[in-house]
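What follows is a set of structures to go through.
Nothing in this text is a laboratory measurement; each read-out follows from the coordinates by a stated rule. Just so we're clear, the structure is a prediction, and the values are computed from it rather than from any experiment. Cβ atoms are built from the backbone, for glycine too; each structure is taken alone.
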Structure I
C-alpha cells in the first residue's frame, strides 16, 4: 500500500470525518497510554521545556505510538473497499431530503410529549401494582 490517496478528490467530506474521528480516538489513546504508565520524575531527558514540560522517554514513546497509529489509520482508511464505501456513502447522503427546521422542532415536541405521557403512565401503573401487591402480601 502506498501513502498516496486512492481516488483523490472523491468522498472528501466522508474521508475528513473518518480521519478526524480516527485522529481524535488515537490522540485519546496515546494520552491514556501516557497517563497510565507515567511515573513523575522518572526517565527525564530534558527538563523544563516551555509548553512540553519535561521530556521523558515515555512522552517520546507515546508520541511515536501516536504517529504509528495515525499511519495505520491512514493505511486502513485508504484501503480500496473502505474508500469506495465512503465515496458511496457521501453520494447517498447528498440524495437525502433533509427536514426543515420547523419540521424538526415539531417532531421533537411530539417525541418529548409522548415520552412524558408514557413515563407518567408507567409510573402510575407501577404505583398501582405496588399498592396491589402490598395489599395482597
Structure II
C-alpha cells in the first residue's frame, strides 16, 4: 500500500520522482519577460527531500529578485501578444481607441477603453498604460 502524503504546491516549483532513472528532487522554472531560468535540486545532493525543497525555494526567490520579477504566488503575464507591446493594452483601430484589460484580486476580468478622438493617440496610450499599471498593482497588493 502506497504511503499517502499531502504535498503543498509552490509556484514555479515541481517535484520530480523518476524511479527508473533514480532521479528525485525539485525542479524550479522562473519565466520573466520572455526568458526562462531553471535549475534542478536533487534530494541526494541537498541532504533530503525537505532540504532540497528549501534550496529550490531560496533559489527561486533570489532569481526572481535578481531579474526584477515581483515575488508573488499569483500569475503574472510579462510578454505581450499585442502590437502595443504592453500586456493588457491593445489598440482597436476600428473603434479608434486603446482597450485595457486586467484580472482583479478575486479573479474577475475587468476592462475599459480610452478614446483616441478625445485624448489624442499618444496621451490615450499613456492613460491606458497607467490604468493597466494601477490595476495590476491593486491585484498584486503592491
One of I, II was used to compute mean projected area of the Cα convex hull in nm², for residues 45-100 alone, and the result was 7.2. Which label is that? I
Of the structures I, II, the one that 31 was derived from, the read-out being relative contact order in percent (Cα under 8 Å, 6 or more apart): I
Suppose helix-only ellipticity at 222 nm (-39500 (n - 2.57) for each DSSP H run of 4 or more, over all residues; to 500) works out to -25500; of I, II, which structure was it derived from? I
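When distance in nm of label points 7 Å out along Cα→Cβ at positions 53 and 125 is computed for each of I, II, which one produces 5.4? Numbers along the way, then the final one.
Details: I: 5.4; II: 4.7.
Corresponding structure: I.
Assign the value 1.27, calculated as Rg/Rh (Cα atoms, Kirkwood Rh), to the correct structure from I, II. Can you show the working numbers first?
Working: I: 1.27; II: 1.15.
This value belongs to structure I.
Consider the structures I, II: one of them gives 0.45 for FRET efficiency 1/(1 + (r/R0)^6) of positions 21 and 69 (r between Cβ atoms, R0 = 30 Å, to 0.05) as calculated from the coordinates. Say which. Mind showing how you got there, number by number?
On the way: I: 1.00; II: 0.45.
The structure behind it is II.
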